[in-house]
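Take a look at the structures below.
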Structure P
Amino acid sequence: MQETIKSSEQAIALEDKHGAHNYHPLPVVLARGEGVFMWDVEGKKYYDFLSAYSAVNQGHCHPRILDTLIQQGGTLTLTSRAFYNDQLGPFEKYITEYFGFDKVLPMNTGAEAVETCIKIARKWGYEKKGVAENAAQIIVAKNNFHGRTTTVISFSNDNNARDNFGPYTPGFIPVDYDDPKAVREAFESNPNVVAFLVEPIQGEAGVYRPSNDYIRECKKICEEFDALLIADEIQTGIARTGSLLAVCGDCSCKGHCERQEETYVRPDMVVLGKAISGGFYPVSAVLADDAVMNVIGPGQHGSTFGGNPLGVKVATTALEVVRDEKLAANARKLGHIFRERMQNVVDKYDLVKLVRGKGLLNAIVINDSEDSSTAWDICMKLAENGLLAKPTHGNIIRFAPPLVITEEQIHDCCDIIERTIANFNK
């Protein structure tokens, strides 16, 4: 019989004894969530300013998505792809029209979607570009985060993610992020490059936002050298940065995707995950046009759960919520307010030296070394004051609340952050 949790200490002790130690969580044991709030097992209420790494953009336990989960969960959950099901086709039509691509390949997790786009890019390179078999190379950006599979960590420069997990998968060329010249040089020195895989904003690296023309310049370079631009929008997509995709650019609201052709950079492949299902079910997807996606044939890629009726029905409703509740516009508006408030904190307190971000994906840089515990200690104080956030790269604190947050709530949260900074170490 499963043990009933009665205290935070009990839950933490159970995980420590029986679970692998592959995470270092903040010592808060959460038991319930609704909208922008979560409650721990003792009943303490918190603002969620991480959103499960942007997986719950629609807020915790959104009632529309929950109703869909319950209804479909009592009808049909899994068939495998050995058969058709009545939900996958409508979902594929919906999501391809939603994002403006010909085809979608649905999977489960973000890392699986990244692995999927790597396989598609290589196969496209051999069959369409004419690269010699087993010679394909993919350019990647340093300080990237695309998951933790063996292939993905092979092109990571995060030693903690890489060390003692080799031998590593070959076929990747790392270049500096936000440096189109480095991308061009990589193409010029290797005729076997088939793609450039990049995050429009590097989230795990500390919400590092590149120059405004970076993605556009890289797209031009990819076109010049007959290669694919792959945008990993797992964390930045689904309205998080103030537009449906981060590659949509700084456009004004125009339709549910908020895209204008003069600002939109169209990747050859888009990788989606996290908020595509609103935090209810693991769903991910790779979007591409026929010229790219059609290189995949029967038996060459798949997943037992990929495209299952429950997941795709939930994902459809989750995307409808983003559109109907205008969450991209809300993220854009409240993101400006948040950065203005945090800039005031930077100007007033030496403890914080920088704020950066886009939409409601933001970070503050703490005025201390990366190997210090200051950012962690600040997050502990924030939790005491009713706001949950997490450090990344040692001295950076990422702030990413659910996109359903209101203006009144964002000001309340900014007050908590400023008060915590002001009183830190006093």
Structure Q
Amino acid sequence: MLVSRAARYALFFLFLIPGFGLASWATRTPALRDGLNASTQQMGMILFGFSCGAMCGVLSAGWLVQRYGAKRMACAGLLALQLGLVLLALSPLAGSAALAFFGLFAFGVGMGWAEIAVNIEAAAVEHAGKRQIMTTLHGFFSLGTLVGASLGMAMTALRMPIQAHLGIAVVSSIVVIVVAIRHMPQLSRASAGDAADPAQPKANVWQQLRDPSLLVICYIVLAMALAEGTATDWLPLLMIDGYGFDATLGTQIYVGFTLAMTITRFAGGAFVERVGKVNALYASAILAALGLALIVVSPWPWLAVVAVLAWGVGASLGFPLAISAAADTGANPAQRVSIAATGGYLGFLVGPPMLGFLGEHYGLRLAMAPVMLAVVLAFVATMLFSRYRTRHAAQSATGAERLSASVH
């Protein structure tokens, strides 16, 4: 089935909006911290609002997408993102950490709904068109973070109040949403049907979770999402508190991280076709782990900047490649994508705020060590996944040969 260029670009731009919103407030975390007079541990609790909302969003997204369709849930999620940004912008004026918490909660719910809905729809488009679009889709998310981080850097340098900055982000995002949502395809709803048995999805989830390859994919997604989410939540503060950069330079380094991710994701399709998905996952895990290790131990600020770029390149391909693998390796690809994406977003959203507690007691640099370990284990998980798929393919081929021999 052919999907129009307008429909594909609608998906791309709808995925750009969460990245743009995420980077918009991430670049202003120092200003938010100062406006609320919050400690590092208190900032961790505020960021936990993002995690709580995201957990609600990702855990309900699969059921809601099946009931209402990916298009409606993408629209609802993207509008919830904008509500979250408005509440977050108002929190320093009110001097309320609770308002910031609930702003990030709304943002998290919206991000969970929107991103899983668009991922499910993109997997259906990819399957229907036999064309790799997942890395490009996530490239637009990274492009959104790059644009949002660049705007945040400019606003920080100009000492623009966070209210004016986030107000500009909300208005521009709503314009893009209104235009793009009209062209969003609905292949996932058409393939699933409108009158599915409500009890069936639950049974499918448990059936899918008995597949060892899907469980390994879920962990790979989780670990690589944790590496990406940690940078989004903590990189500006890590560069400021851990290496002594000022706020503008700390934001510029985060911009460099998003630029590295964006370029790698847009160029990732050709790289994956050349080396294969498994080898690309190996390279991603190695680079991300190396960058994180250097962040922990580097005595020189310039080496930390190089490490951030390696971290960004390494973290860029793991998530989209694993999501694509989830759709390719079993029946009911929409259900598998939803499960893998849910596991990934839990890592993306729950892990980084927890690092605030480690950062409060041991410093943000040392708090990166558990993230590095998770990425190293993702490398091991990729090896297990590759061996499992090879063994499974060999067993299938042997079974087919035996069946053919028995027929003849």
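Bear in mind that the values in this text are calculations on the coordinates, not laboratory data. Here the structure is a predicted model, which means the values were calculated and not measured. Cβ atoms are built from the backbone, for glycine too; each structure is taken alone.
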Highest-scoring label, criterion being distance in nm of label points 7 Å out along Cα→Cβ at positions 42 and 290, among P, Q
P
Structure (P, Q) behind the derived value 23.5 of mean count of other Cβ atoms within 10 Å over residues 74-81:
Q
The highest value of percent of Cα pairs over 33 Å apart among the shown structures P, Q is in P
State the single structure among P, Q that was used to calculate helix-only ellipticity at 222 nm (-39500 (n - 2.57) for each DSSP H run of 4 or more, over all residues; to 500), giving -31000.
Q
The value 15.6 for mean count of other Cβ atoms within 10 Å over residues 26-33 was derived from one model only; which of P, Q is it?
P
By the measure percent of Cα pairs over 15 Å apart, for residues 274-361 alone, tell me the structure among P, Q with the highest figure.
P
